[in-house]
Structure 1
Amino acid sequence: MLRSNRQVLARPAAGRVWTITEKASAELAKNIEPAKRTAKALAEDQKAAGARKIGDVAQVVHGAAGQLHAELPQVAKSIDDAATALERAAIRLHERSVDDLIGSCATFARNQPLAFFGIAALTGFLAARFLKSSSDRARNPER
């Protein structure tokens, strides 16, 4: 008898906990959506800026190839081909969505975990060096 009374009392409590959990989950989802949209818009802006920068670099490389063409035509062709590859990369980056890029990164990480880890470590190392040198320059502007 005592056990069945506990079970009877526990059912409404469990229902209330479940209702509170559902409400909290719905509220969290409602609040996360604007943050997700903002982050996605920021990522899209950065992606577009990156694509423009890559395109700008490609134009500079094309210009360098043009200057070398008269003296070193084979080298100029190789440099021009590299610039064309940069242009194609910029176009592909501009055309793809952030979700596509994230999916591609995730697929690459699953298929090539060692290469992905190596690239991530190298990127972290380069970012740390960049931030350290920027910090040093900010502290010692005369250098």
Structure 2
Amino acid sequence: MKNQNNAPMSEEEKHNLMKRLNSSSQYLQSNDMKVVDVGRGFARVEMIIDEHILNIHGFVHGGALFSLADTVAGSASFATGRDSVTLNGSINYIKPGRGGKLIGVATEISAGRTTGVYEVFIYNDEQTLLARATFTMFFLDQDRYKKQK
């Protein structure tokens, strides 16, 4: 999936990437997160709201929102055909997290030789905006990274 151009992802590429992301991370699975859509520089990830991610006030914990934002930004970054890790992230919490499900949507703002910047919006299942975040992702040198494994 090393397509560096802006051509849309094929359905097969989308399916393969979502399968890779959803099956290779115990973290996503143990936190009820699922990548539900990807496109070149775009991703949508859903997370179930249950009692395990609520804070003392009964709202979604800020750490869970940040984790979802990081996950969806990383997924959008991977959807460019380049593996990455988070270099920096910042989030603004806008409303308390309530509902049955969180929906994170990330889009690429800019991508360079070594980093990409992604904007993330997190909504609940009632389409209420809960948080907005910006993440900078560091693109891994594929050949060097594979040799270190």
Structure 3
Amino acid sequence: MLAITSDPDWLYFIGDRGVKEPDEAKQYINTSSNSFSQQGFGLWVVESDVVEGDSRIGLCGFLHRSFLDCPDLGYAFLPHGRGQGLALEAVTLALSWAAKSGLNSQISAICRCDNTRSLHLLEKAGFTAMGKFFQRDVPTHQFFLTTISPE
């Protein structure tokens, strides 16, 4: 968890979540794990057997945001897990899980407007750009929605 939350791309595109020490990482993991029992969804660790070195390459899943009425897709990948189509595969699997689990029929995604790789990935995954998302003291983000059908 420390590797991903201290990655320069995480810090730039997602932001500092205050996870800098092992105890903070443990708390972040516990909070994420609690989301499954509280919300019925959360973030999974993404592993791959096709990358060199550490098989843990990122996170992918759904987050509860108090200002949204639907689950929000979130993902982040370490450098050795990027540029190989693995993020799209993880997002596709997460959306498939959501459909099978009877999750809300709409899923949102929020992405910084300068994160061109993620903007492209969301479009490839079937998300539609709905407009800009503004927050005070935060760069402008693009707001996406997709609809899933129960399987």
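State the single structure among 1, 2, 3 that was used to calculate log10 I(q)/I(0) by the Debye sum over Cα atoms at q = 0.10, 0.15, 0.20 Å⁻¹, giving -0.34, -0.81, -1.51.
Working: 1: -0.68, -1.09, -1.22; 2: -0.33, -0.73, -1.21; 3: -0.34, -0.81, -1.51.
Source structure for this number: 3.
Can you spot which of 1, 2, 3 the value 1.3 was calculated from, given it is distance in nm of label points 7 Å out along Cα→Cβ at positions 101 and 125?
Values: 1: 2.4; 2: 0.6; 3: 1.3.
Going label by label, the one that fits is 3.
Bear in mind that the values in this text are calculations on the coordinates, not laboratory data. The structure presented is a predicted model; accordingly, all values stated were derived computationally and were not measured. Cβ atoms are built from the backbone, for glycine too; each structure is taken alone.
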